[in-house]
Every structure is written in structure tokens, then in C-alpha cells.
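See the structures that follow.
What follows is calculated from the coordinates using simple rules that are stated; it is not laboratory data. Note that the structure is predicted; figures quoted are calculated from it, not measured. Cβ atoms are built from the backbone, for glycine too; each structure is taken alone.
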Structure 1
Amino acid sequence: MAGQLVDDIVEVRDQSEGSRLYTRGNYGYPRSGGGVDLDLVEATYLLECRRLEVVGPDGPMTYDQLFSHSARVVDGFDIKYLVYRDLRQRGFIVKYETGDYDISVFPRGKTMSNSRPEFLVRAVSERNAIDIATLIRETTETKDRKKKLLYGVVDEEGDLTYYIMSVRDPAGKVFPEPMSRKPVGRLIRDRVFVFDREDVEALRAYGYYGKSMVDALQLSLIESCHLVGKGRLTVLDQDDNVLSFDDLLDFGNSIQDEFRIRYLVFSDLRERGLVVKTGFKYGTHFRVYQTSPDDSHARYLVHAVTDDGIKMWPEVSRTVRLSGGVKKEILFGRVRKNDIAYLEFKWFKP
């Protein structure tokens, strides 16, 4: 069937052909008086599938001519087209959007006339930077609209990887009991050691803090800072001077990158009843347990970030693939002042 290129649309003016496109394939938008208007993404796809001929100002257009024209008219056309094309070939009814999102996807087997979009999709290149604040805003917006947010990431060879995003509210079951004593630890280099046996037992009972040695308990600097801030630990330096919370926080900031934001996420997770341990071996800041780490596996891997802590999609890809391989959920804890929100990235196969 034939279509006429007019600026940024392709008009299929024949009433019967337009009706067939719209009713059988959910392509285009009905025109007054019959026929349909196709956006450039739809028209390019139909031309590639040999289901449409497009006539431009200078006569019939080839696929490369229409593709090049569309790339001049639509910002990021190549990426949006590749995602649209992939979803169509997977059997979904999809519509190109011109607002905040790029593509809407209807439930498999449904049409525009008998359903509403299930997903709102953002089409991006693997070279795009990630703005955590935008992701959280978009995730919240789509949830409020009773839809799911999907990111289609196009790699340099044109292959697609999809990530579904959701804002999470992690919670655990380990809440501290009152302590009958205030343990004392000693700062040695960048960690704190507790040597008194009763102090060790008190800290373990209080919330599975530290790592046990034969005759001591080793606390990380973040654990120690949190416990001092809660009034549950006294830390001495090598000269027996008592170190305050501010002393420990300043020391941590001086020797560890992003110590403050990691401390804030650590403390927030602890207040939620979760047990937090280092996630170094998984390439993240924390591994997080909902119950005793002695009797369960970590459910979450958590990475602390700020709005300006821009990451790239290959970093997310590595982290998500690893978390899936070890059967854990990856959360990014976004710190804004003292407010923390948790965003989950999950690999998704449409």
C-alpha cells in the first residue's frame, strides 16, 4: 500500500488500506475522512517489512532515504526505531510516543481497542549516562499511572537488553534489643577491634555486628560509626582517647571514598531491621540480610549513590548480571540530603 510523506508523518489516504493497517496491525491513527497517519517510526518499520511504499516530494523513497530523513526529523531516531522494531518482532502492539516516554507497549495478545498499555518504555543507547533522580521520578510516575517502567538499552551492535525498574521499600526482622552494657573497642588503622568477651557477645546479640575472631570481634568503620552514633559503643584510639561520632565520620571521609553516603545508606538499612555486611566480593557496597546472616542468605545487594553520581549502562549491566547469577536483588540507594530511596534494576525479557 502507498503512503505520502508530509513533514513528520506518512499519510495513507486510501480508506480500505488505512483501515486494514489500523484494525489488523494497530498501526497509525485514523484520519478524518478515512485512512491513517503513520509516524515515522511506524512507516520506516512497515517499509522495511515490505508492507508499505512511501512517496516523498521527489518520488518513491527507498528504506535508507526514509531512515535518513527520519533521523534528521526525530531526535535519537535510530535508537527509538531499534527498540520499536524489536518489540514489534516479539509480537507486541507498540506505539511510538512523543512525550516523556518513547514507546508504549500493550499486553501480549491485546490490542489498543481492548486494553491499556502495560509498559512505558525509554529507549537509550548503552553510551547514555544514567540520571538516578530521573529514573526514580519516572518509576514513581509510571507506578502512579498503574504501568511499569521499562528501559530498552541498545548496545553498539544494535542488540537489545531490557531492564524493568521499580522503587523498593526493603525491610527486615532484626531490630536491636536493649543492651545491659556499653562495649568498648579500639581503632587500629581503619577498623575497630573489641576484645572483651562479654562486649563481643553483647554486640553480636544486639544485631549480628562485626566478624568474630578467636579472641576478638572486628567491626568495620561504618559499623563502628553507626554504633557510636546510637550510643551503643565507645571507641578509643591507640592513646586511649575517646573518639566521638564526628571524629569517626571525619576519619572515614578522609580515608574512604563516598564514606558519608555509604554510612547514611547503612544506617537507614539498619533502621529498617536489616543486617548489613560489606558487598565487596560482589562488587557493591553492601550485602543485606532480612534475618540472621548465620541462618540465611543475603537477599539484596545495595549500592549507595547520589544524584550526581552518574553511572553508565555497562556498569549497571555488570552489576545486574552478577546479582542475578548469585540470586540476589540489586538496589541502588539514592541519597538526597538525608532522604534515601531504593531503586531496583532487574533484567527483563519481554
Structure 2
Amino acid sequence: MKIGDVTLPNPYILAPMAGVTDLPFRILCAEMGAGMVCTEMISAKALSFHNKATYKMLKTVPEEGIVSLQIFGSEPELMGEVAKTLEEYPFQILDINMGCPVPKVAGNGEGSALLKNPELAGRIMKCVSHSIQKPVTAKIRLGYDKDHINAVEVAKILEDNGAAAITVHGRTREQFYSGEADLEEIARVKETVSVPVIGNGDVKDAASAKNMFKITGCDGIAIGRAARGNPWIFRELSEENTFSNSYINSNNNNNSNNNNNEGYAFNSRKPSRTEISEMILRHAEMLVEEKGEYTAIREMRQHIAWYSAGLRGAVALRRSVNEINSLEDLRNTIKKIQT
């Protein structure tokens, strides 16, 4: 899969998630096989004000592989100026968030609110894509609500203004994350534009990934919520023979949804309790190094809830973790997972 002049090793992408896809988690997902990882969304306005905390979010390392840096905002010229200052940073792709449903973002005319103003979305894409040499992409939703489904229109405008690829979450802003993703609408976007389309929504395992490709004909898949506490999902999807070259070539060449998807040989190996405990500890240690023990331990409480979902004794474990305050306490508590 290619986005502009950037070639991804596989079409499975860690989607941007606020409070989740920070540097440590991106490294873990890259190690598990993600073809590209995306940063948390970063405010272009905050960057223009030289906010120190915001600038810390720009940190990337080679261990992440291919990195998509995501920014958001609603002022075309400011977005373009900020993009120009970012180009020297070591990321490969710049993404524009046009799909965040959170009230404090959409209510400010940013994120998914841009779906209500396709012309403005196009101006933002033009200003940004004309300001830097790196590929610029965008993430959108189907529309703002069920009465205003306009992903096809918005995607075409973005393509015409320089978008190198478009990620489509198969829900409206009104839905947030409820209901099922509309894969047929993602397929309509794929049929309309010539740049790569990345499908997003409800992919949680090999079967749902296969279904996304089959119905939408998309070029890649962005995985968000299913990766929380489960970086192994990228191992499941990306290991040898997961996705045949013959299917990739046929999908890219004929742009058709009517294929038989021969060549799939998904690896369904799930992590053991020992692997889970080791991953939690490594994640915690990386977070401590990056953010300090106080912040890291508190952030790990939510991560551990995700990691331990479905495990025997998970409720008791989460209760214990909520009472710890140090990395050493965490190490002692996590040992219980292995037994």
C-alpha cells in the first residue's frame, strides 16, 4: 500500500486515539506488526501558540516505523503555516482530523464539524497539502448526522485539493461509536476517488478485517478501539500470508468489490497470560520513562482494564491496580496474571 511516495509494509494501521496512541503504545503496536501508527490528534492552534505540552506530543522515534502525525483545526491559513513548521520533524505522513465527534472539538468548528462545511474542509486540505512536500491525508466520518451523509462529496473535494489518502469511519458524528459501521457507504467513497481509501470501524479480528476488505474494496484498515489492550491484533493480521499479494494487486487494479478474497490465511494466535503480563509491565515501564511514575501509573489503570478484559480474575485485578501508586507495586500485582 502506498500513500503518496510512502510505502507501507502492510495495510493495517493503528488509528489515532486521544489518550491512547501516545509514544509507548505506538511502539508496542509497531513491534506487533502495524503497517503505520498514528499519533494522538494535536491542536494546530496550540502549536501556533508554542504550547510546550502540545509540542511534546510531536516526539517520534525510529522504532515506530511509519508514523502519521495528526493535527486538527478549522483555520486554513493557520493549518498551512503550522504544517510548514512541522515538516522537519521525523514523521512520514501528515493527517488532518475531520472526524472527531467529541463536543469540545466539534463544538469549536473542528473535527467532524468540518463535514458540515465541505468547502472549508477543501480549503484546509489545499492550504496544508500545498505547504509541505510530505503526503497529506484526512480522516472523515460518513457525515454529521443520518440526514446529512456526505462522505462521498467530502472525499472527492479532499482528493481534488491534494489529499493523498482518505480514512473513512463508517459512522456519523451523531452516532459517536454506537451502532454498526456502514461499510457500504465506505465502498461508495472507494468507488468515487482514485487515492487510497482506508476503512475504519468495527474491525476487531481477522474475520471482520476480511469483511471490511470484501465489502468496501478499501486499500487499508485503520484499527482503533480493538487495539486498546490488544496490540497483538496487528500480529494476527500482519504475519506471513495474512494478506496475499494476489488479492492486493487485484483489489488495486480493478477497484471492484466483487472479488472472492482468495488468499486469506489469517493467523489467529492469541496472547498467553504470560505474554499479557509481560506486555503490561513493558508498557508501564515505557510510560514511566516517558511521563514519570505518577502520571504513568494512573494512565496504566485504564490500559490494564483493556489488557485484562476477559481474563480470569480480571475484576479483582482491576480493583487491585486502582489502589497502587508505584511501578514496583504494579509489578507485584501483575504477577497474579501469570498464575
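Given a value of 19.7, 57 for Rg and Dmax of the Cα atoms in Å, calculated from one of 1, 2, which structure does it belong to? Answer for the origin of the read-out: 2. Taking 1.2 as the value of distance in nm of label points 7 Å out along Cα→Cβ at positions 22 and 286 derived from one of the structures shown (1, 2), identify that structure. That value comes from structure 2. When distance in nm of label points 7 Å out along Cα→Cβ at positions 78 and 214 is computed across structures 1, 2, the figure 6.3 traces back to 1. For which of the structures 1, 2 does the calculation of helix-only ellipticity at 222 nm (-39500 (n - 2.57) for each DSSP H run of 4 or more, over all residues; to 500) return -10000? Derived from the structure labelled 1. Looking at FRET efficiency 1/(1 + (r/R0)^6) of positions 38 and 174 (r between Cβ atoms, R0 = 30 Å, to 0.05) over structures 1, 2, structure 2 comes out largest. Can you say which of 1, 2 returns -0.55 when log10 I(q)/I(0) by the Debye sum over Cα atoms at q = 0.16 Å⁻¹, for residues 118-197 alone is computed? Here the read-out was taken from 2.
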